[in-house]
Structure P
């Protein structure tokens, strides 16, 4: 291409002039901070409309490690962010009573063990376990051992040390996080409009949204609209009619109650999920309070019993009245239609069992940036975005369903239902492969690693009938010594780490 033709091609480009984010909350302000980078082109303006009169859901307070990448992308300094959001560290999730009453296991962050003479660690451990000396799988993951010992520090940058394997995320106040992001976005040129949307205008030819009108008569025009309006999907569903794929036959929980409590006891660096008669209860410790909630299926309990279950399971004094939330598990059939892209609850909802809600916002933002359009809105960009987000939602969906399907509980109608229900073929195939051979494989750009699947499959009580024959080539003494060595170094490293609460006081004491 000649210089003249390159100049002509550049002149033909039609960059977006205005982007409007509809709705605030965590999703809206995450999008605002990320898209503020686009304004550096000197052409595009980013704005957001929200109403202080409209509340946000804001109960999600637990995250997974990819949020560190998002915060780094948008230039957020960790200790300041943690101070401002009352955050604590999270090294994994403890599951109580899921496989059977009395069971307890941890789904930790980071790798479990390490390959032994070319044999995948999981296969080596399965052989050792069959021969009686494998020990607890959790003992081979530093995040898990540190979590249960209430220990925390930052990972080492030296890949030769075990401390470099430590992976973590955060517990934080979602409302404070949105407020923090709002300040950052404002400082980077994002304009905030206060108001309720009363009407939406569309182009008669393309069907694209051209503007929204507020209840006081203002018209806000844009080329690209980001729908962060919550469950109602004001633009993506109310205007663009994207459609909704209902997954409640696989994920029957459709309600949640949430209540904060006063902190008692040690500030643990992990989320706890306790299975209840008709769902599960979360416990998320922050610096200033503990978040609690009961996710449940209304077909298997009543509102009164659900409230009683939540309150009976609290460990500290309730600091507010419980708030209720209703939802239908599933996703928009299309999350990008025309010039509207949905993020957060507007795009779909999967219960927060594995703390994926904020990650799915992050995933949507990163894919939008990778496929960023101009004013021509090439349809192939939207098609690829929808394909990628469908895949991401379905992979997360399958992982969450696994927790319900892989249960031996039959003590209530709810647990009998989920144990017996048919599941997606994509999940059934993975369960059968593991049950038969002990093998788990990560698929495409999947969020959860093979180690995550391993932790839940084994934690829920699924035991494979066989294993990789290569594991049997290891001399028994070599295997025994290597496992003992890994376990010793991880335990020693965890014991040398400071207490979680003490580390918080030193690193990021809450600023409120």
Structure Q
């Protein structure tokens, strides 16, 4: 994990401070760039609010927005901006007043040197510890050449460096997105991006392009703008979260199922439940939640496919009261809406359940929904790989469900993550004696031996019931088996 510097100027966004290994190095100049709407102003305001809370002097120099607009933005997030000095270089009223005209910033009316002088004068009056300049695109327009623009940025940097102030410069990239002049001048550069998928809400992410003399968390990190400010979800690195735990065996209250699993499931492993629609994948995972809660543990379940109210009702018919578990704080049950969540935010929710609520059993139902709910994402399997590694290293037992395409015969898996799972449970329909029945088998278990048999199972009011191994059939996994001997089938509960 990156080393944190205790003397840094924290931005006040936990995820972003983590990405930056603690925050912004003091007495340095930093650049935050991105298209309009990516959250630059919001991050800058949070940076100053955090400083004001520490009794630091803060100055916001605005060359584009008015003070009234900035304060309205603050009120929308529940901030009053108390303790922040806002210097408006573009006053909105009295345009015909000669004195006011001297403060107007138009490239035809005001020279670049005058603009810089006014910024210096505002700084000398406030003597701030933290400064925000919003935005550099106005200065670039006045400069009219890359050389002159660079000289002015260098002048600003050296002036602020002598004073010991930490400076955040914003650039909305509206004039020339290919101008990298400030990149070489700034001590650090943060790039904000907004992506528009074909369906669903916009996706926001950020990346630290450079940070001199500091090891930061590289790559893209998902972010979002909500009431209360910008939230950043650092890219998950599972190796940073390993803890010591006892790898004991987790069992269910069904002895036949325990036997099929070779005695149970090892804590800190991942279990993939595969099968066509309607075979009971979700209900099977609920039995593991039930036994985990009965052991006094906490669990978490993330539902992508089904409405939670219907799931609670279905579980109640099996004697599993999910609502009571949630009310008692034993279960975190979350509905994930389609196309409203990024992989980074989902990983952050899972981490919160494990680290803050102590969940030791985690269910993701299903990976089909996980994949469908995040359209346009190109590295979902990598996100999932890191998430499973994280859960395993935290000692959490993870259950994943995948609905295969087809009902009988050849099956296809839309999300092939069998290589990630430590245990794979296969559910199948098969025809026998004129009825459609269900079969269960364990086809993979890294952590020990397991039964190689195929058993019939039913899910009813008494939970999961398994029959004897189906030795009288051949070809059950194909769906239409051949009868080779006397069948040993379960009596139907609904008969």
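One of P, Q was used to compute distance in nm of label points 7 Å out along Cα→Cβ at positions 15 and 359, and the answer was 1.7. Which one was it?
On the way: P: 3.4; Q: 1.7.
Structure Q accounts for this read-out.
Given a computed value of 4.8 for distance in nm of label points 7 Å out along Cα→Cβ at positions 71 and 327, which structure among P, Q does it belong to? Spell out each step's value before the answer.
Working: P: 2.2; Q: 4.8.
Computing distance in nm of label points 7 Å out along Cα→Cβ at positions 71 and 327 on every structure in P, Q gives 4.8 only for Q.
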Have a look at P, Q and say which one yields 22 for relative contact order in percent (Cα under 8 Å, 6 or more apart), as calculated. P
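Thinking of P, Q, which structure, once percent of Cα pairs over 46 Å apart is computed, gives back 30? Each step should come with its number before you reach the end.
Numbers: P: 14; Q: 30.
The value was obtained from structure Q.
Only the coordinates and a few stated rules stand behind these numbers; no lab work does. Owing to the predicted nature of the structure, the values given are computational and were not obtained by experimental measurement. Cβ atoms are built from the backbone, for glycine too; each structure is taken alone.
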